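K.L.:
As structure tokens, here come the structures.
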Structure P
Amino acid sequence: MKTIILAGGTGTRLWPLSRTYFPKQFLRLKGMEHSMFQLTYQRALKLGDPRDIYIVTNRDYKFLIAGQIAELGIVPIEENILLEPQARNTLPAIYYAVRQMRKTGEDRVAVFPSDHIIGRSDEFVASIKKHQALADEYIVTFGITPTAPETGYGYIQPGEPLSYGFKAKSFREKPDHETAKKYVEAGYLWNSGMFLFKTDLFAQEMDKYASHIVCAFDEATSIEECFERIEPLSIDYGIMEKSDRVAVLPFDIDWNDMGGFAAFYDNYNSKKDENGNITFGHEILIDARNNVVYTDSDKAVGIVGVKDLVIVDQKDALLVCNKEDAPRVKDIVDRLKAVNDPRADYHVTCYRPWGSFTVLEEGMFYKIKRLTVQPGKRLSYQMHYHRHEHWIVVHGTANVVLNDVDHLITNGQSMYIPIGAKHRLENPGKMLLEVIEVQIGNYFDEDDIVRFEDDFKRC
């Protein structure tokens, strides 16, 4: 069986934990050994080997995905990482992967979003294997047995019983609370956004109900042109609500789509104290109930006399809101983007194919970063027009190429990089290289980089 993992979302409802260029699916949240993407990839491995796993994402996440797969001890298969030129919702993304898969023959395919947490993963995978024959006749969606009248999920109404599961009678949008109660009482299921089908059946339904997408792929001369011609469309609107060949397979599992802070709160039930609070740092709570407090520092945080709050303290951003208003966090991101505030898109620590950098301090004419370079990796051969740089090695051994001349430096040694000089930082050793970079100048944005050579084919 093959698997499609959808990994292109930006997760704006979990800001400031989730940012555009390092969104929620790649975060290793406190208390979790792996990211949600890695957990999804591990589930996919239980259905097939790495050659059977296709990942659809955007171009900015290619190296994040490859790096996180490598962390699992698996060599990433580059041709199975499919890059969308533009976000076009789930149906074009899934069809993109299906077309690639059909080049090697027909097969059953499971589709998993990369931001779901499934507590009983082995049970879930075993049930998919047991009931996979249902996908020979139907596009199967997985319905989750509700635990409460949740307003943050869509619902599926089961219809005619099948040998396994039911024909899907109708799909319902996210309801208000009273409607959600009626759905739960009537036996509706949560719409999980996970699917199982045969590639030829899916292609047939695409021809019937989404032929404009098929034509775009058939006629375009490049994937860029193809996606330019396609309007955003979800698989629910495009296929599931129209096709008469849709089945729903109920699952009673520990499932969470981590769509926002309400789901975040539910995911950590085991961490709740006697007053329903979830804390991750050094918090002191007095007469406080049902709060989420998540900090990434050692500061003491005092919480007195409040309830139902979400408090997220990051090095560069602080969020305080009522849990019921948490979906509106995306409006904060929209406002930050409107004024080109980088905190909408970037964490203090930014990840690159060679490692990462963390901004430690910055002022009008200087910026200080901590660079970490993975063993055997190197930055691009580059220059800057607006800043000098000073590199100080604090751990490991660095090879600095300065105007085509190699300089090997180690702990406590440094190298000055003048404006306009060609330079490159390499880690030739077997340990992580850590460097403090001091930039002096009057412009520090990442677009002041002229690359002459790059291992990762960046412009």
Structure Q
Amino acid sequence: MSDGKFPYFKQVAIGALAGIGTLALILVGFTVSGVTTNSAPAPQQTQALASATPTTSVTPNATRTCSVATQAADPRLATFSGIVINADTDEVLFDRNGSTPAATASTMKLLTAVAALNVLGPNYRVETKVYSDSTDPGSIYLVGAGDPTLSRLPAGKQSVYKDAPKLADLAIGVKAALGATPVTKITLVSTAFTGATWEPSWERTEQTQGFMSEVTALQVDGDRANPSAETSARSTAPVNNAGKWFKAALGATAANATVVTGSLPNGATQLTSVLSQPISQWVKHMLLVSDNTQAEFLARLVSLKQGFDGSFSSISAAFKRALTSTSIDSSNLIIKDGSGLSDYNSVPPIYLAKLSKLIMSGAGNYQVVLQGLPIAGESGSLSARFKGANVDASGHIIAKTGWIKHGYTLAGIINSQDGTHLVFAVYALGNVKDDAKQAIDDLVTAMYRCGNTLSNQ
């Protein structure tokens, strides 16, 4: 994005993706009459390709006469691609370049969620620790391990990350361990992640407008200026900010302490620690409001857990290894980040549709993902969408939204009007404006109304 070059579609042909056996459709609260899986409250022209030759074989059926060609040709969709699959039969009902890899925007978070749950598990927690120097007890070390939810807010006040660990609790532990010994020096350790803290293809406006922080192993409240606001300006110095807030939490015992960055010395003694919320809670929040910071930190944790170095360059290999258990071919995916902010992520719609079928099953850890996804007209980043003429689809679509400067996307599950379970992904890329969201909603609503009679014409 930063250099203005946008790879709309990588012309990389991919073979048929590995088939997915029919899964039990265990949809807790996801019924023909509506979706009730998520009770959490509410968080993006070239000629359209509506007439393009399908890239996968669409199963012929004389009863499929319900066309969405008009909606798919809406110029607001710019360069359009998409796919719809009958989740009950695995039949491809609608396909417009659905096997062509392209930029995902925040639908990338579906991959991040599955990778994190596969590798870390839903109960994994990140531990932030404080150590003292064995030769100088007043010299302490605040060591980050990749928890952006650590909060500067006092006890009893919630940040955007519900039940987040608190600097105040670390301060209590330090003072209890040191007794009357004052803190003379605070060293901030943020070495768990390696490499750059900002992906070069990201727009810096994502930071200044409050959608993304630098990726540092130590930070507080996702480096938000306002820890209670999901969208809040971020700085270029999250580690230093963490030190400032930690010193403030320590109060008089650290009044004269200097704050520096460094590494943990050999022989340091642990004084105290706090644990993050379980990763299942991170995943649900990340999906519901499309939290970019949580997505990137999950990506780093997936990398580290598998023996990689926690850098941007490690994410692609780490994710592909983490997603092996899905049995969906990931060999042609290009994964630049965990959030989807990069224009250079490249995933075909069919991959997201097939991943959505696994999520739809609700089996094992997929239930966590299902519970976190926004519901059309009801929650998260879909709470204000599928209104007006599309209100009949409200409550029947559970999906991940996506938005970057050059694209809008949507991928997930349609509980269609005739009771058919559909999985889908649609991309509107290129010279798009905000009204592309409305065009996507119009198209997906039409798919909802068609159900199993959806035509590829």
Structure R
Amino acid sequence: MEKSINKMGTMPVNKLMLMLGAPMIISMVLQAVYNIVDSAFVSNMQGTGEMALNALTLAFPIQMLMVAVSIGTGVGTNALLSRCLGMGDSKKAARVGGNAMFLAIIIYVLCLIFGIFGVGVYIGTQTTNSQIYDMATDYLRICSVISMGIVFFSIFEKMLQATGLSLYSTVAQITGAVINIILDPIMIYGLFGLPQMGVKGAAYATVIGQIASCIVALVFHLKLNKSIKNGIKYMKPSIKIIGEIYAIGFPAIIAQALMSAMTYGFNIILVRIDEAMVTAYGLFYKIQQFIFFAAFGLRDAITPIISFNHGKGDKERVKDGIKYGMLYTFIIMVIGIALLEIFALPFSAVFGLSGTTQSLCVSAMRIIAVSFIFAGANIAYQGIFQALQSGIESLIISVCRQILFVLPVAWGFSFLAIQSMDNAWLVWLTFPIAEIISAIIGTIFMININKKKVNTLSN
């Protein structure tokens, strides 16, 4: 175990980032599998496939929000644990882990309450179609009430990653994804004697997969993570430690939560134009997640590496972390652009879409993909800023690229699309505009942070 931790401060940063990043990338991409697999199977339901896909799109922002709060708490836990271990403070590391478990309990209780009382009201703000409403409500209620799997897995995953055990968190993630893929057709279509459950089946398959991932990650954490002590006594809430977790993790929560808010707001704008726009964007967004989540996985490797070495005061390794983090993120996004530009049509053809909806989805892929280079820079900046305790700058980037330069611009373009569907493609231009402006702002922040927090280190 100590060997894994020591690598954070000794292994060449480019190799270390690949070693830690590869499992994290796989793990994050597998998170996208849950949503895209559900969408693929429900979209091919006889007669109601496109409405079912629309329903999952309406539920998606809240699913993202639950993941946002859970993963953001995990990100803060990860960075703080890495810093404590880098400083040799095992006692505080144990308390950080215990407080993270306490926070997971609180998060799950909040999800449970929303699942029981808030789902119907939320879905009702996005649609007046009773069939879509019923399907979306059923799906989201199950995912919220039985959300303990994703909430607790997010904590165990980040604790494993903080000590260099990313491979084991990936194994746990793969376990859940495979179970979800197997159960989806069985429970949606009613195979092997089970009743046909439709979108409810998709929801149950998802939460069962998440619980399986959580159990496997828990076992690995208890068996292998010997550098972090476990016990109820460490779960006693500490305002100081919780504050430190969220000083790092809150920007990550906001960043992810803003994705949820942006998707929710975008759905409302798109439904003014046509329901096909909502369905097309929802599908594109889930396909896009495979690329963005890969970048998020690398970001989650960037953060502990830079944080650990910043805690040690190692300027050169911090600089290498920034350099290689930006480089590898750039490579991921270039690959993503190529995939969507070349395979937009076959990707969309997997889903049972009408001609109009498929055409809108293809145009979204090809236009929005242009923004990926700039989006990659923004994602890398956020990981770097979090590691260097520059949460405000990270938050500003998130607000700019997901709210400030998105919703007003999309709202303006929507008036042209309402006049004629021939203008619908203009709405997709919102994202290149937002990412380019945000990347310029992020670069200015990076220059200032480098001067104040990197160049001032001793070596």
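K.L.:
From P, Q, R, which structure was distance in nm of label points 7 Å out along Cα→Cβ at positions 202 and 298 = 3.0 calculated on?
P.N.:
The structure behind it is R.
K.L.:
To which of P, Q, R does the computed value 83, 43, 37 (Cα extents along the principal axes in Å) belong?
P.N.:
Q
Each value in this text was obtained by applying a stated rule to the coordinates, not by laboratory testing. Only a predicted model underlies this, so the values are computations on that prediction, with no experimental measurement involved. Cβ atoms are built from the backbone, for glycine too; each structure is taken alone.
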